[in-house]
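Structures for review follow.
Every number here is computed from the coordinates shown, using simple stated rules; none is lab data. All figures in this text were calculated on a predicted structure; none of them were measured in a lab. Cβ atoms are built from the backbone, for glycine too; each structure is taken alone.
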Structure P
Amino acid sequence: MEAVDTLISARWVIPIEPATGVLDRHSVAIRQGRIAGILPSEEAARRFSARELVDRPGHVLLPGFVNAHADVGMPVPTTTHDTPPLGPWLDPERVRDTMELAMLRMAAGGTTTFAAASLFPQIAARTAAEMHLRACVGLPVLEQQSGWASTVDEYLEKAAALHDDYSEDPLITTAFAMGASANLSDATLQRLRRAADEIELPILVPLHERADAVADSIRRFGSRPIERLEQLGLATPQLVGLHATQLIATDFDLLARAGIHVIACPRTGLRGAGAPCPVVGLDHREIGIGLGTGDQPDLDLLAELHLASLLGDRDSSTGPALSSLHALRMATLGGARALGLAETTGSLLPGKWADLCCIDLSPLRTQPVRDVAMQVVRHAGTDQVSDVWVAGRALMLAGNFVRLDSKATLQRAARWPT
């Protein structure tokens, strides 16, 4: 028998990749933090000898969710009118406590990977590494002073240094995180493009997030934001457009042609722009889509998944509605691909890191189970997430945090004034 560290057996397994749908009574074997195999449970019991056995007879096991746009502390400004209230936030201890609480929320909801939007990327990287969460840390690039840097030169220098600091870390990667493109000069955008090309990083940018942002770009630059980015050479597969609620036919064409990924944040879009990201239209054009919580403080990716699926029904006049399996793909592999992590996480393939979550479908709200994926996408809540693993290490088991002291985190976060 093959020795493995952990063998997780579940009533259902959704691997996402390969696109085989839902596997019945399968097990996932983990060795040295990576997936060693996915087999029918009876066969796995004969093949593997595990130090730890986890049996989840009423649960679905799937890749951990990827929150591809999460404001874990101070958000990056998106307009010239957004002035970060830096005064009370200059205390690194407060920032860290706030971020730790945010990361606990994500882990409790089944998120194993997130893209951190914050003006304190060094604290985000250190906190994620300490908590053993996978993070793509946004490296801010602005033309205004913040708690991170004062000039474009300083932003880029600090970005390169932080990227180098974590270049060998198995959990922490980096990406450039722009504010709204209208707030950056052509010269800065071109410097950013060269820097991203040099160290091969994604570029996260709010893209057509509101009608007034699009109108402002047309007024000031004579082109829509995505057209301006194309003119400056940034419309490449490295570009990740956040929100994208204001898209017209030519925008779809450009996104598809350039291979740009889009991160939909349904609740933020409806609240801020009054319109959702057209996920069905993007999906029909085979444009890569991930999901994020944006500036929602609960960081509940399941809630975004529910809403994206419902809005997908409304947006399906041009073709088939968004299937539940496609929606789950957006919440896992779609985000991983956008962040350049598809070789690492986002699906259950042998050799990938074992980033997993388990959801209990036995409660009344998800019974009876006739369509497993639909029950997750439409009905399951974060309180049904029972187990979470990152790189094979359990962060939650049977609904309880492991190695993470949630009580201490809550006590530290509560002492700070609002």
Structure Q
Amino acid sequence: MKLITSIGTGNYSEALYRLNPSSPDIRTAYFPVAVAQWFKPQSVHVLLTNAAQNHANWQNCKTELQQYLPEEHIHEVSIPDGKNEAELWQIFEAITSVVNENDKLIIDITHGFRSLPMLALLAIAYLRQVKGVELQAILYGARDSEDEDGIVPVFDLTPFVSLLDWLAAAKIFMATGNGSELADLMRRAQAEAYKTNQPQPPKQLIKVSDAVKAVSENLLTNRVPEIPPAVRKLVEVLDDAQTQQEIRQWLPPLVPLLDQVKASYAPFAEDTLEAQGELIKWYAHHGHAVHAITLAREWLVSYELEQSGGDKMDVGQREQVSEALNERARTNDLSLVVEVWRELSGLRNDIAHCGFREGSAKAKTLQAAAEKAYEKIHKILEATRGSSGQTVQGM
């Protein structure tokens, strides 16, 4: 385990620091000394500017640290003052350079100056991704919160680092449809509450997790008939009073994020041609050109069946309509439905071969075709609404 900390040139006075009721209170002027006693790291890496390196604060702190670990395990890490962007990057690189793959880290930002605490937070987020480090704690000895008994509380800011995980997971779900990370975070949050014997642990988070996973899996596998019920279930569980209470209690920053998630997928809750048209648009706009093109072709079959009163889930009827559209496509039929059918049929075959044939469409061609398909399907819907006076329903 490594401790990354810092010492400055300020006027440090003794304080009695309290980590938690089960750990001893420690009196010291230098918070890294308290951390070394509580967590017993194998090494300490102290970020020091030139002025701090030659200041009495560091000399005194180092002397105290040597009571708890060998001198050779106490490392000075030289950093600039951070007066410009170039120096800020040097500080960032100094922090990341002392960390190895899969290290377990404790970060102390108590004596950090200027932007150093923020850089430490960003460095941790970076290191967790690229080096797989495990953050044990990010600590702040809050001198400004000293109580009437002279006790200085120590805040563990680790949950705020975890917030970055929630933000990233929610963004991925809304941007790509992949909700696996968001679902896993929710499942782990509920499991951790039970594992640590928290009072009144959450019960609904796992239901939200399952609902997110169902929407995600159906979106990414193009299981279109399964998407509306999956979305309705997600909306239902997010609107549940107990769910909302638990999220506010256990994951308060997630409240607005889940509102955004619900708004992103609510348009697909109805099993209608129009909702599927919006799904084609979503696929096209979120980088899923293959899904958009494949669904657009099937949408045309569903549209024809809707017009004739057929059953969209009947395989035989769908094959008959496909054959009829193929026949019309070989004639001079100039209808918009047939025009789009001609364009999409060739593309669907191209997609099925995964580019393994001469003259295959380029990726950008498929993306453009997906956007174009949605635009034409939207026109078909508009024409249908104009003639019937209402949106096509009842698929």
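Look at distance in nm of label points 7 Å out along Cα→Cβ at positions 106 and 226 for each of P, Q: the largest one is in Q.
Looking at structures P, Q, which one was FRET efficiency 1/(1 + (r/R0)^6) of positions 10 and 242 (r between Cβ atoms, R0 = 41 Å, to 0.05) calculated from, given that it came out as 0.80? Corresponding structure: P. The value -18500 for helix-only ellipticity at 222 nm (-39500 (n - 2.57) for each DSSP H run of 4 or more, over all residues; to 500) was derived from one model only; which of P, Q is it? Of the structures listed, the value fits Q. Distance in nm of label points 7 Å out along Cα→Cβ at positions 162 and 282 was computed and gave 2.4; which structure, P, Q, did it come from? Label of the source structure: P.
For Cα Rg over 2.2 N^0.38 Å, which structure out of P, Q has the highest calculated value? Going through P, Q one by one, Cα Rg over 2.2 N^0.38 Å peaks for structure Q. Of structures P, Q, which gives 20 when relative contact order in percent (Cα under 8 Å, 6 or more apart) is computed from the coordinates? Traced to structure P.
One of P, Q was used to compute Rg/Rh (Cα atoms, Kirkwood Rh), for residues 146-209 alone, and the answer was 0.96. Which one was it? Checking each candidate, the match is P.
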